[in-house]
Each structure stands twice: as structure tokens, then as C-alpha cells.
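Colleague: In the part that follows, the structures are each spelled out as C-alpha cells.
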Structure P
């Protein structure tokens, strides 16, 4: 009988795309997959496109700042726990895999004591939702080895799952898509799924100088294409999906934020990168820690947003390009660049342990019946 794995995680693409890498492999192996997420999060569109049963539950965002919703969202979390528990009892998964985000909290709470729970922390420092989920999890997978000290005995250093499709990119297809000749090296700029205003503005200010050395592909975020900036050698996209592997393949260097999933994808593909992490004024500082780790390991260069100007950007990207072969050599030696196999092994083990647990409970129930019959 095919085993069933329930996935959860959402709120941003970073909480969903690693799940896609795992789901693809598990479906090929014959596992039945279900997904639990929010009513209107990004995860719903991504998962329903794969024709996977999707179970929407109420959920409340976990905020560190004042908001009137902080008074009502706890009740949504409680409602989500009951809804998740009810659905879990119906589909009877053999294991639950949680990638994080606020939607995952009611799922793992609702499953505690009924199903083996595996969580995965992408960032160097665990986020609030994963810290809560970790209390209810049986195993906590981590992307960074240093994070093991923050999660205790439940922790397993696995790396992060990487989507198989990223390895299938073709450089010539990427050049054709961008209408580039290939005579100049290609700079790919990635601001995250929502874009990055500070990065976008500085790139466009520096564009005349950047175009002297590079052809530029700019993933600038939905609604952030600037038609006035259009010029030869500069190609803008709001967002790409199926085209991303080809655009990455044709890129010689990359400018990126420092979300864990994005930078580990660059590591897996051995793409030299200049990282501009979100500042603490706009985040909890996780990207700063992620970027610092990559800089220490020799995988990337870092430019803090506070030091970001057209001049510093042009200088840093020029330095990165001239040192690119050294970065590629260092990245190619990282054994945990792609953690897909390691995370899958943990999920399969959890599903097998659920069988053992059910067997133990069945044996105890039979023994009790036999004793009562005596």
C-alpha cells in the first residue's frame, strides 16, 4: 500500500519551492502526496498546478511588531489547529513534512502525537514559526551545519532540497530568451519573488556603467518593470518560472538577496554571487547571517544595503567577475550543496517509523485484549 506524506509550508516562495523538489521525487517513487496550506497564499497556486490534493485551513500570522491583528490571529491559529487535526484524521498520513511559514504552525500542533513530524529550517537562524514547530517535531532538518546548536538533539544536518529542473537549464536558450549575442558576460539580478526596491533603483542608476562590461538580465518583481530603462543589453522580467533554469545557465555572475533557498540554489549550480541581504530594518536579520556564512565559506561576496551605491555596486560586481573562477572552484567542493537526498531519507525513515509505531500500538492492544479474555 502506497504511503502518504502530508506537506505544509507557505507564506512565501521560499517556503514552497523546496517542497516541490521533494514532492517531485516522492511521487515518482509511488508516494501519495497531500498539501495543507492557507486559503490564499502563494503555496495554493503552486501546488494546485501540480494537481495535488490541497487542504486549506485558517491560519494567523506570527508578528514581532504591533498590529491589531495580533489580537485576532491567535484565534485563527486555534481554529487552524482543529481544522488540521480533523483533516489529518481523515487522510491518515504516514509522515508530515513542514517547510515553515506561519501556516505550518497549526498543522504540526494538530498532528502532534498522531503522525511523525519532520520540519526543515532553511535559514542560519531559525525563524519564529519553525521555533514553535520544532517543539512538536520529531526531527528538525537544517540547511546550515552551524544551526544544529540552535535546535538541539532533534537536529539533522541535511542541506536544503534543490529543484531538479534547475539543473536542466541551457545557456543558449537563456541567451536567446534575452536576445543576447553571448559576446559579453551575463549578469543576472534576482531580487526575490517580490523584488527589491533598493536593489532595483541602484541597478538602474548604475546601468550605463554595468552595460559597458555585461549584458544584464533583471528579475525585478511584479509591477516593477521600468519601461523607461529599457535599452539594448538590458532585459527586464517581473517574474520567471519555467525560464529560470535557462537564465541561470547563461549567467556568468549573479546579484541576489540572501534568502537561504535562493543562495543554496546558486551554490548547487556553482554560480558566483554578490549578495545584498535584507537589512535588519526590514527583516529579523536572517539574510545577514546567511550571507555572512557564505562569505566565510568562500561561496559569495557580500555588500550590505547600507553601503549600496551605484559606485560600490559597479566595483563589487567587477571584482566578483574577475574572481569568479576561484568562487566556482570553492563551491564545487561543497558536498551538501544539494540536500534533496538527505531530506528524502529523513522523510522515508519517518514514514517507516509510523508503521512501527502502529505495529507497536496494535501489539499492545492485542495483548490487552488477550489479558482481558483470560
Structure Q
């Protein structure tokens, strides 16, 4: 595929805007995971497919790389000593019962305040994170955070899924069985994500079995997706945007599988933008684990990934910039126009697309 025109020029935030009819924002997953639609965007002319057709679009010897993070029930509710309601969205778990969280509250409590959380435990506010200028907060729970989230937490659905209440008592926050089951990949293994790696939500056992029969191999990385993935870009000059930090790991077995795949002429297929950010962070820094703030925009030179499976992303988002960098800006904008005309479903519970690297 030839280099898409416009990919080398300097882009501004407005370049990544488009008008999306609200009814195309998926509020529920497809009845079956692999029954979602798949827009095959590898060639100049897009092809409408169904996701379960994916195995036939890949080649024996290709390597699919998944993000094996597991979404935790990261939404927690409580109140200040004054009685004011608050909501925490856990971003990451530290040591010593400490967590990093977003806080939704009318008036932020002072450092040292002990918050009474719904379920009978407490959270002491220790300060901002990662420093005094940070937008997140560091808190210490009265018990082990993962256990508390599992018992008292709620599925952290994205803000554009408008089926859950934003405040009230615990009974108002009951998670639907659908969300508990479907806002999680079938191979989720390592707890820590505040948002699902959504491109992988389309895979079910039938597709995985067909991929194995096709001779497509599998490997995993871990990137604990943070709620910052939904943070808007607020500056027209995208070079001024600062990415949120997320923890990743590329296991030695995956590094070896990638090297062997490339040596035999196979292709590396990243399942989702979190996987591509993980692999390209590793390639760029040489570090197999750590925190990444990688910001991929048009002009970025990819070193690992050849194909990308991804959902449809928000206008003016960093993920729109990433897929434009990967497949070419003009090509991506054309694919999005096609997807809107064909009534594809957008965002986390929406449909998927298959992209090929343009350069």
C-alpha cells in the first residue's frame, strides 16, 4: 500500500475532528463477540466484513499480539466527613494499600482527610500524584485494594456509555451481568486496567480456534489501560499535549516470538492501540517493562507492528492520531467517512477495523 498523502505534514487538533451521529455510539455490545462488523481497511477501497472472517484475512506464520490486562471494578463510591458524596476511579494500585485515583467531588477534601467509603472501609487522602501539580490523587485504603474493588467496586464503563447513574447509594450502582461479562476479554489474566483493551473484546473461542487452525500464532503483552485514555486533547498544537502514564510489560517469550516471526517473514498483528503502544514503547526505549507516555502521531516510525486491529475512536483523540500515523491520515479519514455512511458502531462496544501499516 502506498504512502497516504498528507501523512508527513504537521497536523493540528482540528484535523482529527469529524461529525459522528450520536446514535452510532454503541451502548451495548453485539449479541455475539465475533458477530461485530469488521471494516477491512488494508487496501485503498474498504471492504465490509464480519469479525469472525478475520482468520481468513491473516496468513499462516503471522503473530497476533494481545493485551492480557484485566479490567478491575475500579469505580468506588463514598463520602467526605461533611457528608458530601464522591466517586473514585482507581488508575493504578501501588504498594502498602495505596492507590492512584481520579476523584469526582464537589469540593476536594484536604490532605489527611479520611473518606468513608461505601462498603465500610476507609480511604485516607495522601496528596496529588505523581507530584503536587498532578491531576490524580494518592490514597491509602484500610484494606487490600484489589480485594476491596472486587467486593465493593463497579465496572468502569467509559463516559460515553450512558447507561449507569453517576451518584447515589450503592444500590444505584449495580453492574449489569452484560457489562461484567462483556467489558472484559476472554483471555484477561492480569488485573490492573481501568478500561478494557476494546479491540480484543471481539475475540471469542471460535475465532481463537480458527486462528490456531489457520497457523496464526499468539503472544501477549500487558498494558494496564488507564482512565486517561479518555482524556481529551485540549491544545490545537498537538505537540503540546502530554500523554497519561501507563504501566506495560513485554515478556521474554513474546520478544522471542516476535523475533522468530520476523525472521521467517511473518507479520506482527497488534490487537488494539494498547498493544501497539506497548510494542513500540519497547522498541523505542529498549525497556521490556516500565511506564510509558508514548504519543504516536503522523510521522512516527513504527519498528514492530505490521497490521493493526482496532475499534473506531473518538474525534480529536490521541487514538485517532495513532491510527492516522499507522495507516495514513487521508486513508483513515476516508475509512471513517465510509464507516459513518455504512452505519458502523463506534467506540468501546462498537465494531472493528483491520489496518495495514502505510510506511
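Colleague: Out of P, Q, which structure matches 2.1 when distance in nm of label points 7 Å out along Cα→Cβ at positions 127 and 271 is calculated?
Modeller: P
Colleague: Now, a different point. For mean count of other Cβ atoms within 10 Å over residues 23-30, which of the structures P, Q scores highest?
Modeller: Greatest value across P, Q: structure Q.
Colleague: Then there's this: Consider the structures P, Q: one of them gives 17.7 for mean projected area of the Cα convex hull in nm² as calculated from the coordinates. Say which.
Modeller: For mean projected area of the Cα convex hull in nm², the value 17.7 is produced by structure Q.
Colleague: Can I ask one more? Computing helix-only ellipticity at 222 nm (-39500 (n - 2.57) for each DSSP H run of 4 or more, over all residues; to 500) gives -6000 for which of P, Q?
Modeller: Matching structure: Q.
Colleague: Given structures P, Q, which gives the highest value for relative contact order in percent (Cα under 8 Å, 6 or more apart)?
Modeller: Q
Colleague: A value of 24.5 was computed for mean count of other Cβ atoms within 10 Å over residues 15-22; which of P, Q is the source structure?
Modeller: Considering all the candidates, the number was obtained from P.
Colleague: Moving to a separate point now. One of P, Q was used to calculate FRET efficiency 1/(1 + (r/R0)^6) of positions 287 and 335 (r between Cβ atoms, R0 = 25 Å, to 0.05), giving 0.55; which?
Modeller: Of the structures listed, the value fits P.
Rule-based calculations on the coordinates, nothing more; no lab input. Every value quoted in this text rests on a predicted model; they were computed, and no experiment measured them. Cβ atoms are built from the backbone, for glycine too; each structure is taken alone.
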